[in-house]
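Visitor: Scrolling down, you'll hit the structures one after another.
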Structure P
Amino acid sequence: MEELMKFWQNYNGILTQAAIVFAGMLLLLLLAGILRQIKKLNKSLGNITGKIQAYFDVILREEEEYEEEIKPGPEPVQVHTKEQERTKMSEEQEKKRREDEKIFNAVLQEYFS
């Protein structure tokens, strides 16, 4: 025990500096690991935003196509009642909503798989 105390007294300054350097090196290693994780997360976030943007592009494109299909053309010879038109529109909206859900689920499955 006395030898340890003499050693500590003789080399106190050097041991303190060595402890500081060791702690600094340990902190640098931790910071490097954190930086690597941040880079991975940033890359994943970029992939997610790209997939979301592609999903919204598909939805907007389909919406534009749907609106073009709905644009009134020449008057049809058959006369539909307003009730028939409403049911037809609600069926089309329901169909479009189901398709949108399928696309959304496909995007989520692709991302989380």
Structure Q
Amino acid sequence: MTFLGAIRSVLGNYARFEGSTARAEYWWRQLALFLLTILVGGVSYGTDPFAGPLGLVGLLVVLPSLAVAIRRLHDTDRSGWYILVAFVPLIGGLILLWWYLQPGIPGPNRFGPDPRAG
């Protein structure tokens, strides 16, 4: 999957929580969000981050970020409820990172077809 293909896929599935997301799509989306944050953060430098453009970007990406993270968990054959692991202090984020880095289950799983199958 290419960078632009991943962005199109995420925008096309803005708030879709069912199905799976391939590892490449997830990480290309993370890169796009990082670059957007740097761009918008540079424009709004010196202002309150929650009152300016950066706060608006945060509001616009919270739902698709949650959706793509849950679909990524589905690709590893885990329930979307595992996203709540993030609330475990110190280690929760690391556990999620480990799961996001893992390759998906080959072939279809209980959440749908393999997203890499094309």
Structure R
Amino acid sequence: MKIVDKKLSREDLDLMAKDMFGDLVKAVVDVERQVIALNAELHSDLEALLLEDGSAQKNLWGINLYPAMEGEDFIEFDSMINMRPSQGNMSRGVDDRGIQKNIIEIVMKRISG
């Protein structure tokens, strides 16, 4: 597991995918701090890592990254940690389009290539 606050290459992301799940890397994005925790079996492990690092739970959203894919297929908004009725998010996805846009911008800022 690691927290990315600088640039990470697609090649590094691809290596993470091959070492864990084959084609995907689980990630949790802190939309406030604009950092990403990557590379664990469970989104909840990445969430815990960010919470220990000072993140607020309300700002954390789980996604999956597919290094071999392009465009909209690169990011999948799907994680159990996203289910939060108290914030109006009733699914495993990210229901708020504004938050989705913010997540995409952060991922593009942190993942190059």
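A short reminder: the numbers here are calculations on the coordinates, not readings from a lab. Small disclaimer: the values here were computed from a predicted structure and weren't measured. Cβ atoms are built from the backbone, for glycine too; each structure is taken alone.
Visitor: For distance in nm of label points 7 Å out along Cα→Cβ at positions 42 and 82, which structure out of P, Q, R has the highest calculated value? Working shown, then result.
Guide: Values: P: 5.9; Q: 3.7; R: 1.9.
Sorting by distance in nm of label points 7 Å out along Cα→Cβ at positions 42 and 82 in descending order puts P first.
Visitor: Which structure, out of P, Q, R, was helix-only ellipticity at 222 nm (-39500 (n - 2.57) for each DSSP H run of 4 or more, over all residues; to 500) derived from, given a value of -32000?
Guide: On the way: P: -32000; Q: -18000; R: -9500.
It must be structure P, since only it matches.
Visitor: Can you spot which of P, Q, R the value 10.2 was calculated from, given it is mean count of other Cβ atoms within 10 Å over residues 10-17?
Guide: P
Visitor: Give the label, chosen from P, Q, R, of the structure having the highest value of distance in nm of label points 7 Å out along Cα→Cβ at positions 2 and 90.
Guide: On the way: P: 10.0; Q: 4.6; R: 4.0.
The maximum falls on structure P.
Visitor: Can you say which of P, Q, R returns 2, 8, 9, 10, 8, 7, 7, 6, 5, 5, 4, 4, 4, 4, 3, 3, 3, 2, 2, 1, 1, 1, 0 when P(r) over Cα pairs in 5 Å bins from 0, in percent is computed?
Guide: Numbers: P: 2, 8, 9, 10, 8, 7, 7, 6, 5, 5, 4, 4, 4, 4, 3, 3, 3, 2, 2, 1, 1, 1, 0; Q: 2, 12, 19, 21, 19, 14, 8, 3, 1, 0; R: 2, 13, 25, 28, 20, 9, 2, 0.
Answer by label: P.
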